[in-house]
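Nothing in this text is a laboratory measurement; each read-out follows from the coordinates by a stated rule. Keep in mind that this is a model prediction, so the values were computed, not measured. Cβ atoms are built from the backbone, for glycine too; each structure is taken alone.
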Structure 1
Amino acid sequence: MNPAIYSEFIKPKDIAINDQFWGAFMERVRTKVIPYQWKALNDKVPGAEPSYCIRNFKLAAELTHPDLYYGVPRDIGFGGMVFQDSDLAKWIEAAAYSLAWHPDGELEKTLDETIDIICNAQQDDGYLDTYYIIKGLEKRFTNLKDNHELYCLGHYIEAATAYYEVAGKRKLLDAMIRYVDCVDKNIGAEEGKLHGYPGHEIAEMALVRLYAVTNDEKHLKLAKYFIDQRGQPPLFFEEETRRNGNTFYWKDSYVQYQYYQAGKPVREQHIAEGHAVRAVYLYSGMADVARLTGDDSLLAVCGDLWNDIVHRQMYITGSIGQSAYGEAFSYDYDLPNDTAYAETCAAIGLAFFARRMASIMPKGEYADVIERTLFNGIISGMALDGESFFYVNPLEALPQASLKDRRMRHVKIERQKWFGCACCPPNLARIIASLGSYVHSANGGSVYTHLYVGSEARLAPGGRELKIKIETKYPWEGQVDISFALEGKAAFSYGLRIPSWCKSFSLKLNGDNAAYSMQDGYALLNREWQDGDRITLTFDMPVNLVETNPHVRDNSGRIAVTRGPIVYCLEEKDNGKELFRLHAGRPEDFTVTYGKDLPEGLCTISFTGKREKDWQDGALYRNLADAAYEDKKLILIPYYAWANRGAGEMTVWIHK
């Protein structure tokens, strides 16, 4: 592993987003999603499942400090899931990021007051988890497998570091450092400690992020311990279950402890298995630790897992996790569309993994996946008004099946106001609010642009400040204008990702054709740069018909429609019922329309396809005969925007 190629991504505070597409999403998160979710966390959304989150923290603070009273009866008990604390942590992180690009005194005041409540719940030794503070501290660290203490800690570390980086405030950060100290005293390799690790991963990558702030080797060491110890015999989760009388929920499953990615040591895991969100959170932490410790064996496993996910288990939308049973990966090339789980959090976790792999080795494939997930499998999880959400993101939906077929009871055809298990909505908010940190990265001699987002960013390749301005109407149009501002001159390599969907592009520098070389999906320009240099990158953006590897049985004889990074779908609203009767054929009349009558002024695609005619006798079966078709104009909208105009059928894949 060559540390010289490591590329650090910029922080949200170092970039201002003014993008036509993403700027609207970020503003919606700031003005709609964050306030809406604050109401949800306070159980003030009529008709939504209660969160209990703020109530739990207030009660925990009252129990910790009997002189405090926040209006919560002391005997009311804990509400919600064991991991409920994490929803508030993700909301704090999203709110912190929003402050980076839009200062808001009221929001900052709310954050500080909320952090006061959280810190008032913290125990003298640093422990902080409302489930056990309310239900009995004597049981803490007795069910690391299922009760999410370390998962909640991980999310709070992420929130604390985000708020510190944006606002410079340490209160939550110091509280989390104390909690990490508490964990380190109780869990680890040393004699007398629990030789455990998180049941639901995220603490691994969160501790690496904390290490970047504190430079305390203890934090990196604990992250590495969690990874190295995972799955080692004797299996800790097996012993913990037996010792404490815990339930093992997956004893009848073929994955057993691989549900937790803990059935064998991580360096023996080469196929993505088990709970999809946990998996990609773990792989993200593994990539982080591999980068910081120079662990080539760990990096090699990350590469194997990446290849298995992206080339054999990922939906065209960038979603992952095929099975509702265990919210899990199933097996290679199993990509059912109508029963897909494709949890919003899993797509977000895949973007985390991709970003970390891109930091180790800038390869276009990593940023391609970030782009694919962001434009499709992630933002599909939120309504265009920011006030309802999908947990599951199917690629085919039929209202009556979701209502009556038990196999599809997890599939909703309308977004929900909130969930009892509400991990996805605040996760969405935090990744959209932190979008700027995915655009550029740099090391001493190179700068890379991974995403084409209208913005102004500050970087410092070789220690000299560089400002990069991007102007574009991407993803609807293919032209991207990039200009540099810097004092004097600076020599460095500048890499622009050429997306895998793009087969033809032009690249100009200061009006003339640019000299560049292609490397791992990036067009590299090596020169001495100066103030005012301007690059124009123009992608051809035809409509593409995409087919799947023949091993994928669910898409045999079917195609999907894409344009640029956007995956399109058919909706009942535009094409009528029984979408499975439609055929794309080989269209020659593609029309791309900026649909001003649709939400957000979306680009639609239309062409003449075919619809299978009814049988005249209405029989259920007949002897084989030539099918009869009629011409049918098909209208497709971006997949992420489906289910914004009422309930109805939807499909991504269309018969040829």
Structure 2
Amino acid sequence: MAVLAGIANEVERGVQRPPTRGTTRTKFQVVALLVREERARVKADAAMAASRRDEALRRLDGVATMLAKIAARDTSLLALLAEDAKVSDAARAYKATVLRAAGREAPDEPEEPAAPVPPPGDDKRVVPQSAISHRLANPFLAPSFGAADERQPARTRRLAGWELLDPLFRSFEQDAAGARACMSLPEPDSASATAIRVPAGRALMPHQSQVVAAAARGHRTFLLADEPGLGKTAQALLAAQAADAYPLLVVVPNVVKTNWAHEVDLWTPHRRATVVHGDGDQVDAFADVVIVNYDILDRHVGWFGDLGFRGMILDEAHFIKNKASQRSRHALALCDRIRQRTARPLLMALTGTPLINDIEDFRAIWQFLGWIDDEKPVGALMTSLEETGLIPTDRGFYAAARASVVDMGIVRRRKADVAADIPARRVADLPVELDGPVGRSIRAAEAALAARMVESYRRAVQARPDHDPTADIDLELARRIAATELKDASSKKTGDNVFTMVRRIGQAKAGLAADYTAQLARNVGKVVFFAKHVDVMDQAEQIFADRGLRTVSIRGDQTAKARQASISAFTEDPDVSIVVCSLLAAGVGLNLQVASNLVLAELSWTDAEQTQAIDRIHRIGQAEPVTAWRIIAAQTIDAKIAQLIDSKSGLAARALDGAAVDDESPSTDVQLEALVGLLVDALEAEGVA
């Protein structure tokens, strides 16, 4: 019991200094396992006196309570307590060490059975009609005779029989001053420039061009771990173009699915993208880029495996860190299928999570990239380790092993590393799709609002004595109709108006915005979350609490003392990762430059409000470039409002150079023009003149 309590104290001290290292996580899991086993042993010991049993259980409860408090500080540890949590070789070895230290005999641990992959006939799987058509149109896939050679295992000589995976992981946990965190990347030359083909009007930043140039020169596996805001999506799409990795499968979180399709149109406009929703009834299996979210991957893994993908991208690749999870098993199975059919496919894992957080989490990612299998390094990585001439007991093995893994394709740049490449302040739009009943309800309400204005327009033009059905749309009349709608917005008339529409959209976006904010907080640390309405702030705070993220809030009904306490907690307490702010109450008078990422969950009516919010972190004392992530509901009036705000403020390419921008139009102009745009679109769709 004393040994367990002592280790639990070590774990507690380790968690107080984030990030939690892999050795600390291993100790946490082992103590939890031993507490569980010891409790079962004590309860089953019929020869033990009742008083002694009660005392033993009380002491075990004390250790368990300590573990619960530790897990509350770092909720990622909770996954290690699950019944199906994987126990690594390092954990088994440490468990045996602890048992021996306590005078117990360490029993032989049984081998864990491999998690079964669902059979092809799994009833969740679907085959869309478009996929059937694709298969009929392409009865034979072009063979790749080089694929078999690529799958040949590396010859091991010096390292035969050595346990290598654990030393590889531990090589990233050891302090290594000056050790590289990024592979050597080439500078673009004339040959790679031909393969890159950036669309007219767009430009890659220098650090982005290097990754694309590496793909153009033949590198095919990347763990792209740049911080958010450095353009990983563009790098991945142009790398796929340089490698001619089409058709390309992109697996992403649901919140960024629509944004990936948008980025395909921006960076590779000559390639067609399709987004898989639900059972894929509307999917285009002939598209160049197929985008699917992790949550529905299990339904489509069957026909995906037969489509003939030549490349695969995992966005937020840490989603597959638990190899026992369904999403991880399907992602790895799909990747294996691609490697069987294609020689040297392009495989990219994108994540902003720093590698030093917990290198064990990257086991599944390294396997996805083909660097390791369940037991050992394979292929080029094993060859590289052999060429070092070292074995794990040699001095210098860990540094050489780390360098070998990095050279396989780890790319890690921070904002501070490439500050000269990017604007000091940037607004990045993140389109999201409003799915389900809420999304359908909002689109129906917007259609009803447009229909109401169309009816008013139709009555007005038909009342004219010189009415010409073939005439163009009368924009001046459209503006008057929109102005009347705006003036009557506060009345009790039936149906939604522009203000209630925008509020409903904000409520529908709240969960998606909070989800993306939580991902940012996990990846880059502190994030500022802005919203206009209290219910959106409340919903976001609940989601953050469910994810185990500590937050504070700044609202209009706070006292000055409470407001200052929230500011101090966010800027000074390392455990507080998100501050939830009211766009109106917190848009001025705050210094939050401890963060360099900000999420605008709801749009303001003027660029001035937006700029004031961004200036809470883009101010004197900010050491890094600032990125404001603007969440926009695609295919709704939300997108029109965003375009209007930008056009009236003179924003170009979503980038600000830090100079003051005059907002020439009041908020009523944006509201009016949004309604005009909605009316004109409806008139054009109906052919009304």
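So mean count of other Cβ atoms within 10 Å over residues 316-323, computed for just one structure, reads 21.6; which one of 1, 2 is that? Walk me through the intermediate numbers first.
Values: 1: 25.9; 2: 21.6.
Attributed to the structure labelled 2.
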> Of the structures labelled 1, 2, which one yields 48, 33, 25 when semi-axes √(5λ) of the Cα gyration tensor in Å is computed from its coordinates?
Replying inline: 2
> Of the structures labelled 1, 2, which one yields 36, 21, 18 when semi-axes √(5λ) of the Cα gyration tensor in Å, for residues 284-579 alone is computed from its coordinates?
Replying inline: 1
>> To test your reading of the models, identify which of 1, 2 gives -10000 for helix-only ellipticity at 222 nm (-39500 (n - 2.57) for each DSSP H run of 4 or more, over all residues; to 500) when calculated.
In response: 1
